[in-house]
Every structure is written in structure tokens, then in C-alpha cells.
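Structures incoming, each one as C-alpha cells.
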Structure I
Amino acid sequence: MSKVRRHYSSEFKAKVALAALKGDQTTSELAARFEVHPSMVSQWKRELLDNAANLFDGKSGKAAQKSQEEIDTLYREIGKLTVERDFLARRLDR
């Protein structure tokens, strides 16, 4: 029999990682308390520490990606309008 893989919410992962950062309990105690594997506690703690600096960058990853896509779209539109303007300017010079 195969077990169904559990999916944890971001809020739950953050709660476990913050508890691990406090250092009041060992990883094994936290794993038993939250009913997860001890390696998951360590992994979530490491991810929190690695990505903590991104919280204060001013832009989140998704927002930065969305703004970059919008910038790319606008540059394409500018290029299209420039080509049209140049074409019409040449037609008027004749």
C-alpha cells in the first residue's frame, strides 16, 4: 500500500520554521509536536533563513516577475509603434 503524500500550507511551514528558530525545543520534539518528519523541520528552517532577506527587498518574487512581464510587453509595443511611425514617415516624404 502506498501512502498519500501530505501537502502542507505555507502558513503551517512558517509556523514550524519559526518554532525551530526559537530553539526552545529540539528538532525531534518539534517534529513530534507538529507530526512531521524531523528532516522537514530542518529543511523549512533552512528555507526560512535563506529567504528571509527577500522579505525586505521591497518586491516579492511573483511581483517582480509580473512587473518584468509587463515591462517586456510594453517594450514590444514601443517597438511596434516605432516601426509604424518610421513606415508612415517614409510614406509621407514621397
Structure II
Amino acid sequence: MVSVLRKGFWLFGITIVLLIIFLPGYTKLQELRDRNSDLEVKIGQLAKENSLLQKELERIKNDPVYQEKIAREKMGVVRKGEIPIKIIPE
């Protein structure tokens, strides 16, 4: 009976030592997996955004009507003879 208790004690002790050794590494692995998942989601979002920006860039390069619209809205460009009017909110 004493040898069974000793074997149980040693088995318990070895289990505790192994947990102390490997548990921090396992938790770090889980953290890295979670971070990897988050980064993959972010990569997907950035890929979609990049695709939309590429389409807009192509439109700006090839569509003169869109170019004029952007020049008027963003840069305040007016045609010769037009009078620019700015509305200032109160």
C-alpha cells in the first residue's frame, strides 16, 4: 500500500512539474493563434479596401466626367465664366 502511495505521489509530482513547464508555452501558443486569426480578418478587410481603391483609381484615370467631378468637389475648381458660391453654415 505504501508503494502504491509513493507511485501516486511521484506521478502527481511529475504531472505538476510537466504542467509548470508546458502550460506557459501552451497559453502563449493560444495567444498567438488568436492574434493570427485577428490579423487574417484584418488582412481580408484591407484587401477589400485595396480593391475598392484600385477601382476608384482606374475610374479617376479613365473617366473624364469623374475627374471633373472630383476636381470640382475636392479642389474647388470652376470652369471659365462660372461664379463659385460657398455656403457657410451659421
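Taking mean count of other Cβ atoms within 10 Å over residues 28-35 for each of I, II, which is largest?
I
If distance in nm of label points 7 Å out along Cα→Cβ at positions 4 and 52 is calculated from each of I, II, which structure is the one that comes out at 6.9?
Here the read-out was taken from II.
Give the label, chosen from I, II, of the structure having the highest value of mean count of other Cβ atoms within 10 Å over residues 20-27.
I
Which of I, II yields -24500 for helix-only ellipticity at 222 nm (-39500 (n - 2.57) for each DSSP H run of 4 or more, over all residues; to 500), as computed?
Going label by label, the one that fits is I.
FRET efficiency 1/(1 + (r/R0)^6) of positions 12 and 36 (r between Cβ atoms, R0 = 35 Å, to 0.05) was computed and gave 0.50; which structure, I, II, did it come from?
It must be structure II, since only it matches.
Going by Rg/Rh (Cα atoms, Kirkwood Rh), which of structures I, II comes out largest?
Going through I, II one by one, Rg/Rh (Cα atoms, Kirkwood Rh) peaks for structure II.
Throughout, read-outs are computed from the coordinates displayed, never taken from laboratory work. Remember, it's a predicted structure, so these values are computed and weren't measured experimentally. Cβ atoms are built from the backbone, for glycine too; each structure is taken alone.
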